[in-house]
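Listed after this line are the structures, all set down as structure tokens.
What follows is calculated from the coordinates using simple rules that are stated; it is not laboratory data. A quick note: this is a predicted structure, and the numbers were derived from the prediction, not measured. Cβ atoms are built from the backbone, for glycine too; each structure is taken alone.
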Structure 1
Amino acid sequence: MGLIDRLGKVNSEDTTLEKGKETFERSEKLYSIIDNIQAILIKATEKKDMHEIEIKEKVVEILEKIMEEENSFFNKNERDVIVRRAMDEIVGYGPISPLIENPEITEVMVNGPDYVYVEKEGRIERTDIKFRNERQLMHVIEKIVVPLGRRIDEASPMVDARLPDGSRVNAIIPPLSLNGPVLTVRKFAEDPFTAADLVSFGTMTPQIVDFLKACVEARLNILISGGTGSGKTTTLNVVSSFIPSDERIVTIEDAAELQLHQDHVVRLESRPANIEGKGEVLIRDLVKNTLRMRPDRIIVGEVRSGEALDMLQAMNTGHDGSLTTGHANSPRDMLSRLETMVMMAGMDLPLKAIREQVASAIDLVVQQSRLKDGSRKIVSIVEIQGMENDVVTLQEIFRFKTYGKDPRGRIRGELVSTGIKPKVLDSIREAGVKINEDIFK
């Protein structure tokens with residue numbers, strides 16, 4: 001049976017109406033053509049490494065050959081759909097390729113083959129994109145994780161990975177997921193956001209940029225705290241850009257996301273266990289190893305377990321100017337979480353000793369939040385002043401003050417000084433870093 005017999009004839013609605021085009025984009029006809037093109041392409045190029053442009057030319061050539069052999073006809077719109085979708089399958093990420101490529105979309109969430117959501121301008125909305133079936137979705141997930149040496153199957157049904165551009169990927173599949181395969185892609189801009197970008201977004205003010213820049217240059221230890229999706233990593237990336245270019249920087253992450261512009265950067269990434277349950281390398285192992293690498297600055301993408309103890313000890317033993325992030329809803333909650341994470345290291349330390357480590361290691365906690373309107377803002381900057389009895393004392397330097405909403409429903413407000421000059425100002429002066437002290441008025 002010929003291809004056109006299997007596909008059936010293209011009716012007039014498919015060739016003339018936009019509704020017909022949408023039907024064609026989701027039809028079994030289209031999938032059958034793409035499957036056929038892929039099969040022919042694999043045979044024709046199995047021993048060749050081809051550039052994307054060459055692959056596209058080959059796809060067009062194969063499509064023309066199919067149409068000629070089967071005496072079939074597809075109009076220009078349908079040909080464009082076939083070529084685009086075939087390229088998405090071959091060199092892209094299937095149906096979600098246009099979403100990955102769209103710079104306005106910051107997150108792609110696939111809840112099984114029939115439900116695809118995106119985050120746009122801080123708001124989540126459902127798209128009309130669907131996968132053919134669970135098998136096609138699994139193919140996309142495997143295409144992302146396999147080149148990174150990761151695996152996903154029933155024995156290991158969860159995985160963290162990244163795209164070549166640094167975008168963070170998480171996948172979880174049955175039996176853990178009851179929705180079918182679930183894929184979440186947190187995208188990162190090809191050109192990393194700068195401090196000026198975050199000022200234009202309203203995440204911080206020019207005065208806060210100057211303050212954080214002075215703190216980094218004065219080698220203060222900074223912890224960026226916030227909830228999931230609050231923009232901690234983006235802020236960490238911007239704050240890291242203030243590190244002088246003549247210093248040796250070592251970054252440690254679960255999935256490499258930071259995009260530093262300095263030349264002298266060593267990037268380390270943790271590794272999961274292999275199929276035999278061996279070879280796992282934890283963030284904590286990398287932090288310990290980093291101390292032997294003569295770093296000027298240590299940047300940990302996120303502390304979430306026992307590595308918190310090693311990070312605090314590094315900060316307390318000459319590795320000033322270190323940066324990290326953590327999940328918490330407030331600076332005080334972040335310190336409580338740090339205590340819990342230190343206990344997870346398995347060391348039988350008294351609580352007072354842990355708090356003394358925290359109080360002497362961390363200088364500033366920068367709290368970031370994703371507000372109800374979807375915007376991401378720094379809502380508080382707190383200085384850790386030391387210990388008072390058994391309690392770590394905090395002093396808020398800046399706080400976000402709201403003024404209601406604008407006509408579009410966006411929250412209006414600004415990060416303002418509490419009127420208190422911080423103790424870290426002495427460290428900034430001693431380091432010879434200039435700062436306009438009027439920002440604390």
Structure 2
Amino acid sequence: MPNSTDDAKARMLAAVGVADVDELFEQIPDDHVSRTPNGLAPGVRSEATLRRHVRRLIDRNDDCVANASFLGGGLWQHHVPAVVDEIVTRSEFLTSEWGTPSSDLGRNQAWFEFASLLGDLLEMDFVGLPVYSWGSAAGYAIRMAARMTGRGEVVVASSLSPERLKVIRTYCGTEGGNDLITVRVVDVDPATGTLDPAALALGPDTAAVYLETPNYLGVVETAAAEIAAAARANGTETVLGVDPSSLGLLATPAQLGADIVVGSTQPLGIHLHAGGGVGGFIATRDEERYARQYPTLQVSLGSTTEDEHSFGMVLFGQSSYGAREDGNDWTGNSVYLWTVANAVYMSLLGPDGFAELGRTILANAQYAARRVAEIDGVEVRWDGFFKEFVVDFSATGRTVAEINAGLREHGVFGGKDLSADFPGLGQSALYCVTEVHTADDIELLTDSLRKVLA
């Protein structure tokens with residue numbers, strides 16, 4: 001490349017006032033910098049040679065298609081019907097995912113259908129366009145509750161995802177900052193893995209209780225309705241996190257008494273994309289006091305003539321798009337295209353499809369847990385779970401890291417290692433089983449575990 005000459009580099013370094021390129025990256029910790037040669041000869045001039053080299057590197061990866069994967073913990077392996085991919089990649093949506101109203105080629109209607117379908121699933125009337133992730137949605141929802149109540153504390157359960165908790169703490173601010181919200185973590189009952197309403201200790205400054213069901217460890221919070229009632233009696237908002245794939249089987253957030261509902265859109269027709277497909281939704285009742293606190297964009301439906309309808313933005317001025325730094329909060333639009341996939345997926349399943357999906361996931365997960373629990377020294381921690389469950393290997397004398405390394409040799413991705421984030425659980429792992437797992441997959445898992453533990 002022309003700018004790779006020594007003279008060009010020297011002039012660029014002089015222009016920015018540094019003596020060496022390494023000075024530009026001094027903020028990166030030393031243990032984060034790779035010292036391993038990349039295997040390229042200096043000055044590769046052949047694109048074909050470079051392509052072969054990169055291809056060899058990529059081929060070293062293992063994926064969740066070639067292996068039986070039991071990983072979850074925030075990204076789950078669900079079946080995505082082919083028609084979802086077909087529609088979401090149409091140029092009408094890809095080219096107008098964002099832009100001026102004149103560029104809308106069905107985008108606004110797709111967004112409206114997403115909000116309507118998700119609202120039906122949650123039994124909540126007001127749904128905003130998604131934000132970056134479930135954690136972001138939870139952070140925004142807690143800030144909504146703090147603005148509504150004028151209070152400065154949120155209570156969360158210790159079973160919360162460590163990553164999601166970090167995101168929530170970021171949104172709640174730091175000491176000395178503006179609008180600080182204190183995050184108080186309450187321990188769950190070790191016998192059940194659920195939150196005891198008596199442990200909440202709600203006070204006059206508690207703006208919100210943030211609860212998830214099923215929680216991060218897979219357990220359904222059986223006292224969610226009781227917790228929501230206790231919060232309401234205290235003038236506290238209940239922010240409930242849910243997995244939408246469970247709602248054809250479990251009680252809806254509205255039935256549990258939730259005020260603000262959040263969750264991930266990834267189970268609704270989105271492939272495993274790591275950081276690129278984990279949009280988070282926010283939903284409430286259709287009441288102005290909630291609507292006025294949304295930081296997200298909303299799409300509404302109106303009549304232009306007797307026979308025509310139009311779709312357009314509402315409450316635009318309270319978002320960061322309309323008010324910039326004076327908006328309720330600052331949001332971005334990196335996941336709006338996924339609303340099209342979500343809408344197609346939800347319309348394909350319908351109520352009966354979601355019910356069948358929920359029953360299938362529950363049956364598969366319960367069967368897998370029973371088979372795993374039959375292995376000597378292995379214990380499944382709690383009953384009452386959906387899709388994910390905690391497997392304790394402490395009695396085997398082996399670490400989860402050792403077990404997972406052994407499973408990899410058998411073409412199996414074992415459960416997520418919980419030993420660092422939840423040391424009280426010993427050598428435990430979070431296993432995920434969905435509708436895509438077959439009896440053969442579960443037999444492969446149990447047979448491989450027996451061999452690894454032998």
Structure 3
Amino acid sequence: MTRDVVYPIIFVGLNFKIALKYLKVIAFTHKQIELKELGKLVICQENLTDKLHRVKQEFGISEIFYLGTCNRVEFVMITDRVVDKEFAKQFMYSLQMGLCPVSTSAFLEAAAIYENREALDHLLRTSCSLESLIVGEKEILAQLRKAYDSCREAGLTGDGLRMFMNCVVKTAKEVYTHTNISKNPISVVSLAYRKLRDLKLCTNARVLIIGAGETNLNLSKYLQKHKFTNFTIFNRTLSKAKQLAADLNGEAFDLEALKSYKKGFDAIITCTSSVEPIITPEIYAGLLNGETDRKTIVDLAVPNDTAPEVLEQFPVNFIEVHSLNEVAKKNLQERYEELSDAEAIINDNISAFLLELKQRRIEVAMRQVPEKIKEIRNTAINSVFADEVQGMDQQSRDVLEKVINYMEKKYISVPMIMAKDILINN
């Protein structure tokens with residue numbers, strides 16, 4: 001596997017705290033806390049930077065960044081402080097998140113605290129979506145990078161977290177590239193779009209959208225993204241139909257208009273909360289307006305918006321939520337089968353990173369070697385052997401200068417090479 005360099009690593013001024021044992025994570029996730037409760041821990045972006053700067057100074061934290069998504073809130077930090085439940089308690093109170101003592105105690109009880117190699121492993125698993133609510137959803141990597149970049153720009157992070165993030169992003173890229181953990185979609189909307197795509201509808205196909213809820217909104221956005229342009233929206237509340245129509249540059253009608261709509265169609269996308277079928281044989285026949293070719297219905301409602309008689313009486317490509325859910329379950333199982341390969345990549349990257357971390361620490365420790373060698377050179381020429389050098393002719397001095405320059409370069413590299421050899425061999 002080739003190595004991706006995502007964040008440049010700068011080691012000038014590297015301090016003792018850039019070591020794996022100082023990496024700490026306080027995590028609140030969907031595994032221990034209900035999603036609706038997790039929202040209480042999300043910090044408003046407007047106040048985030050000030051809050052983090054304050055706790056960074058108060059608790060002697062070298063570097064910190066905050067990750068807040070719909071299913072996790074995490075604080076990643078570099079510190080030599082002991083990070084335990086008592087630390088987390090003081091830390092949370094200092095953030096002034098507006099929680100009552102009972103809620104704070106409940107959250108702290110559910111908090112997961114990681115340090116050292118466990119912290120790095122947790123970050124890698126998170127970035128690879130192994131810890132996500134839906135395994136294989138790649139959005140978490142973008143969220144993680146955005147959270148880090150935001151705190152980096154605010155001056156909350158430094159060279160330490162830059163190193164760890166380099167490893168995090170590199171590992172995630174390898175997992176998503178070299179495994180199938182994110183290949184097959186498992187959301188009903190994305191699967192429905194793929195089914196539609198396989199039917200090879202032209203981009204100017206007449207698409208009727210029945211219902212203006214989130215599911216239809218998301219599916220219509222897929223279609224719009226892939227250059228579909230001809231939309232007509234029907235919804236019980238006309239204002240919502242008009243809002244979606246404005247986004248799609250289409251027409252809007254209320255549900256009653258289905259009975260009189262005569263412009264024809266090529267595909268229907270329907271998802272409403274109705275307990276009775278919306279598309280009856282009578283409605284469908286009217287919508288056809290005399291056309292006899294096979295049409296497509298994508299019915300994502302539960303129960304279906306399409307009456308069974310429609311499928312019996314007319315030629316229809318029918319895509320419905322039950323069959324899509326079966327595909328989603330199969331794809332999800334295939335994702336879980338990729339876990340062992342993903343974990344092997346994570347373990348390989350941790351091992352490589354630990355070696356790199358030690359090598360970098362050696363480089364920092366030996367960065368004074370060139371200066372020391374130059375001091376020895378200057379002392380030899382200008383003091384210890386000053387008289388002998390002055391007695392040389394110019395040609396001899398030039399030869400001596402070349403020899404010293406050559407030896408100086410070699411002496412500078414020898415300690416580093418030997419130290420790395422010792423490190424690798426041991």
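Annotations
- Looking at distance in nm of label points 7 Å out along Cα→Cβ at positions 223 and 359 over structures 1, 2, 3, structure 3 comes out largest.
- For the set 1, 2, 3, ranking by distance in nm of label points 7 Å out along Cα→Cβ at positions 191 and 383 places 3 highest.
- Source structure (of 1, 2, 3) for distance in nm of label points 7 Å out along Cα→Cβ at positions 63 and 143, computed value 3.6: 2
- Label whose coordinates, when Kirkwood radius over Cα pairs in Å, for residues 111-310 alone is calculated, return 17.1 (choices 1, 2, 3): 2
- Look at distance in nm of label points 7 Å out along Cα→Cβ at positions 127 and 279 for each of 1, 2, 3: the largest one is in 3.
- With Rg/Rh (Cα atoms, Kirkwood Rh) derived as 1.18, matching label from 1, 2, 3: 3
- Source structure (of 1, 2, 3) for distance in nm of label points 7 Å out along Cα→Cβ at positions 79 and 119, computed value 1.0: 3
- Structure responsible for 3.0, with distance in nm of label points 7 Å out along Cα→Cβ at positions 183 and 391 calculated and labels 1, 2, 3 on offer: 2
- Comparison of 1, 2, 3 - label where mean count of other Cβ atoms within 10 Å over residues 167-174 is highest: 3
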